Structure P
Amino acid sequence: MEKALRARIMAAAPAVGTRVYWGIRPQGSALPAIVLTTVSDNRAQHMKGFATYQAKRVQVDCYATTYEQAVDLREAVIAGVVPEAEQGVTRFLRSFVNNTMSRGEDTTNGYVHRQMLDLTIWHD
C-alpha cells in the first residue's frame, strides 16, 4: 500500500517529481516535497482473519517555498488520493480528509511553508 500511495501522489503532484518520502524529508533536499507519516494502522480483523479492506490514517506534509505552492500541492494530493482507484495490485476505496492545517518554519535557507493533511486511506 505504501508504494502504491506514493505512486498515486507522485502522479497527482508532478511538481514534486520523486520527492515523496515516507517518514522524513532528507536534510537539505529540494522543495517542493511531500512527507508521508503513518498515524494509525489498526489492521481490522474478524473471527476468520483480517478484513478485506483496511483504513490507514496518513499525515501528508506538503513543503514548498511559497504558501501558494504548498496549497497547490495540498489540493493536488486531495484530488489524487480521495477518489477510488487501482494502483498496481492495490485497490483504493474512497479516502477521507479528516483535517487540514497550515504550518511553516523559519530555516537558515528561508521560510518553508507546510500544508498538513490528515487522511484516512481505505485500501485492500
Structure Q
Amino acid sequence: MDMPIIMVVDDDDFFCSVVTRVLAHKYDVRTFTHGEEAIKYLSDHVPDLILLDYEMPNITGYGVLMAIRTDARTRNVPVLFLTGVTNARMEMEMMERGANGYIRKPLDAPELLQEIEKHLKKD
C-alpha cells in the first residue's frame, strides 16, 4: 500500500526539513517553499493532506488555500495551517474559508501527527 502524500508548503527550508523528518516514517512528504510551486504541483497531483504556512512571499497561505478550494480536484483535500501567526481573528477567518485545522508553531510533533491522523481518517 502506498503511503499517504502530505504536501508541506512553507517558505522556511529548515522548517520543511524538520517536518519531513517528523513525517517521513509514515508519509510521502513533498515540500514546497513558494505558493506558486505548490499551486503548479496541484495542477497535476492531488495529495492526501496539505500543511500550509500563512506568511509566505508573493502568494500567502490564504492565496494557496483559495486555489485549492476553487479547484474541483483538490477542494476536498484537508488543509491544515501550520504557522507562527497567532491572530485569533485570522485563524477564524481561515477556518471559515475552508481550512480544516490550525496548528501553531513552534512545531509540536505529537500534536502534528495526531491532527494529520484525525483528518486522514475522515476519508
Name the one structure among P, Q that Rg/Rh (Cα atoms, Kirkwood Rh), for residues 7-62 alone of 0.94 was derived from. Q
Where does the value -11500 come from, among P, Q, when helix-only ellipticity at 222 nm (-39500 (n - 2.57) for each DSSP H run of 4 or more, over all residues; to 500) is the thing being computed? Q
Computed 50, 22, 10 for Cα extents along the principal axes in Å, for residues 39-86 alone - originating structure among P, Q: P
Using the calculated result 15.0, 54 for Rg and Dmax of the Cα atoms in Å, pick out the matching structure from P, Q. P
Output the label of whichever structure in P, Q has the greatest value of relative contact order in percent (Cα under 8 Å, 6 or more apart). P
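Every number in this text was worked out from the coordinates using simple rules, so none of it is lab data. Here the structure is a predicted model, which is why all the values come from computation and not from measurement.
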